[in-house]
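Take a look at the structures listed below.
A short reminder: the numbers here are calculations on the coordinates, not readings from a lab. Worth saying up front: this structure is predicted, and the values here are computed from it rather than measured. Cβ atoms are built from the backbone, for glycine too; each structure is taken alone.
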Structure P
Amino acid sequence: MARRAARKQSAKRSDPDAAPPPSVLSHGAAQLPLVRVDTYNEELRDPEGFVGDRASNRAFHTMVEEWRERLRRVGRDPFGRDEQLKKKKLDKALTDGDPKEAGLVQSVIEEFAKEFATVVRRFLRNKAWTDTSCIVVGGGLRKSRVGEVAIGRTAVLLNADGCKIDLQPIRNHPDEAGLLGCAFLAPPWVLKGHDAILAVDIGGSNIRAGLIDLNLKRAADLSKADVAELELWCYADDKERPSRDQAVEQLAKMLRSLIAHAAKAKLKLAPFVGIGCPGIIRDDGSIEKGAQNLPGNWESKTFNLPQALHELIPAIGADSSVFMMHNDAVVQGLSEAPYMRDVEHWGVMTIGTGLGNARFTSNEPPRHRRNGGKAGGKNGRARE
């Protein structure tokens, strides 16, 4: 019944009574060492379509082009004949460009922030997001200064309207956050006595694999973990889109390279590989839905990425390898977990091709919390 409801609502929601204890390794798990994943991959709709599409990279760049088109009608596009503007160009225009260029970028930021604020309010009205007091924002748009300012402007609009939600850019660079979060998929006993793990972040245009130095001696809560080595494959740049099997083979090659690097660096590698992947992840490691942007059919019932990788990399060192997969927005959000121990309910939104999202509840006892549950009522406003 619960699985049928999850399919119907296009989201994965946890059942606290049925969740396994955090010591159990399970794909797409609701209960993790530091948090419970209350829901993820919510695809909220309004009469115009998916709500999240109003706050995506595509929506932002559409706004840029629409503003330029308005100005072209009177022959005054400050960017001239430039084709689609990249984030670096927009960043430069905002900080030290021609005043008209900066003005155009600021106009887009304002329009996008209003849309994003509407999206946030819509999520906060959703039952699964009730009493959320903090949301961290990651994804591709977060990489740029323009994106950071858009997030900040959204926060100002929400707070000025009486919504006490704490909206902030994700702490780590999004490309690294999607890897660092993998360390929080593993129970502490998996990491004990090891220096590093392998992590994978699968996206709609590229695949990243990283060697994560846990730095447990510096911080037992993994807050000092960092990406010691990175392998990046931008498969969208290939002349021919790779097949699913080619993608798996290339990923395995990247992981083998990182295993060799760990040995050379004398890092004791745990036989654990965390994976962040788009979509709703079943507990057997298959993908229920949401992986349509990946090369080939990743939602086939006969395909299981963790199993396929285990067959290609059956062992790491002297131990059998263990692969654990979760939704990519969940994993990116988990990179913030050490800093959210005193927040009861918090979430993540990733602004990319679409709007990835997840909501968490801290596993910390209530006495350690300062502000959990004080903000974000049913309509996202402070409670009276």
Structure Q
Amino acid sequence: MDLQFLRDLYKLDGPVASVHLDTSREDQDADRRIDIEWRGLRRDLEQQGADEATVAALEERLVAAPHVVGPQGEALFAASGRVVQAHVMAAPPAANRARLLPVADPLELVIDRDHQVPYVVVAVDREGADIDAFAVGEHDPVSQHSFNGGTLHISKVRAGGVSSGHFHRRTENLWDRNARESAQFVAEAMDSVGAELVLVGGDDKAAALLREHLDGLSRVADIHTVSGGRADAGAMKSLRASVDQAVETAMRRSHKRVLERFVDALSMQQAVEGFPAVKEALAAGRVEVLLLAADRGADPRLWASRAHSTLLATDSAGLGAAEEPFEAPAATLLLRAAAESDAQFTELLPGTRADDGVGAILRF
């Protein structure tokens, strides 16, 4: 996963307040629960030394947050009395947390983004298609398009005779034309989000024709058929459920490929594991992919400086003459170093072992 969206966070002069909060709204008591949880996090920030203006800005942003029904979370980052970034998370964080550190601490947000892929959903029938494109980090579609093509002779006639073959071919040509035009709109939707996945549900014949035309376009994405479609509310609900499952499966498949590569690279000395080796590789600009387990409860603290984001040490003396040295949790600083050195990120999923829950695939 690309970490470039974090870079503006690391330009902030500290201290930075980082808040991850479960803002799921699945029952009538949700607002009360969120308010209680926020009050606890507010006290945590105040005890850590957050200024009143920064805490007030966070509270104002949470109150004004869009009321999206269902499981979700909020990730907010504030400094000097203003919220500088606010993100809706696709899933609640593992635990509500608020930290005040010299640099932003976005690990829960990164884990959430790492569980997402940009994708396009297509509900298709023989008349056309409804097409929604979803970007990573966006709860609502980035683009939506509904296409309905020709309908004259959309159904095959049942009568026999010498003309029946002609009518059948005309009907099939119409289905094919509608599918071809739908495919062009799907391609545009794919381009709008850089889709890695296209999920097609609906009429079997229309879906098969659409896939044929998509295969003929110069777009790189996995195309899968899912249940549900555009016929009615029940079909659309079924489509949404099957899409969620397919996206989760695609994420797991993508992680598996990277984690298998990590294990192979370790055996060939093209990867490293553990805090000492990974921080040295980051300092040398050699990390292509940083891997972190989500559970960071046992992390030590490392030292860093504002001027040299990739230079990390176990004590301030290890930074040499670096200006403005500061201390922070190890994973926070590893993530910052990876983002600033153009490294990618993948979560170390349970079942893949690495010393300290940290690994890196090397560039060279």
field: Among P, Q, structure where Kirkwood radius over Cα pairs in Å as derived comes to 23.1
entry: Q
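Taking mean count of other Cβ atoms within 10 Å over residues 135-142 for each of P, Q, which is largest?
The maximum falls on structure P.
Name the one structure among P, Q that FRET efficiency 1/(1 + (r/R0)^6) of positions 215 and 295 (r between Cβ atoms, R0 = 35 Å, to 0.05) of 0.25 was derived from.
Working through the options, I get structure Q.
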- line: Comparing relative contact order in percent (Cα under 8 Å, 6 or more apart) across structures P, Q, the largest value goes to P
statement: Value -10000, calculated as helix-only ellipticity at 222 nm (-39500 (n - 2.57) for each DSSP H run of 4 or more, over all residues; to 500) from one of P, Q, is from structure P
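If P(r) over Cα pairs in 10 Å bins from 0, in percent, for residues 79-262 alone is calculated from each of P, Q, which structure is the one that comes out at 9, 30, 27, 17, 10, 4, 2, 1, 0?
Clearly, the read-out refers to Q.
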query: Computing mean count of other Cβ atoms within 10 Å over residues 175-182 gives 20.2 for which of P, Q?
result: Q
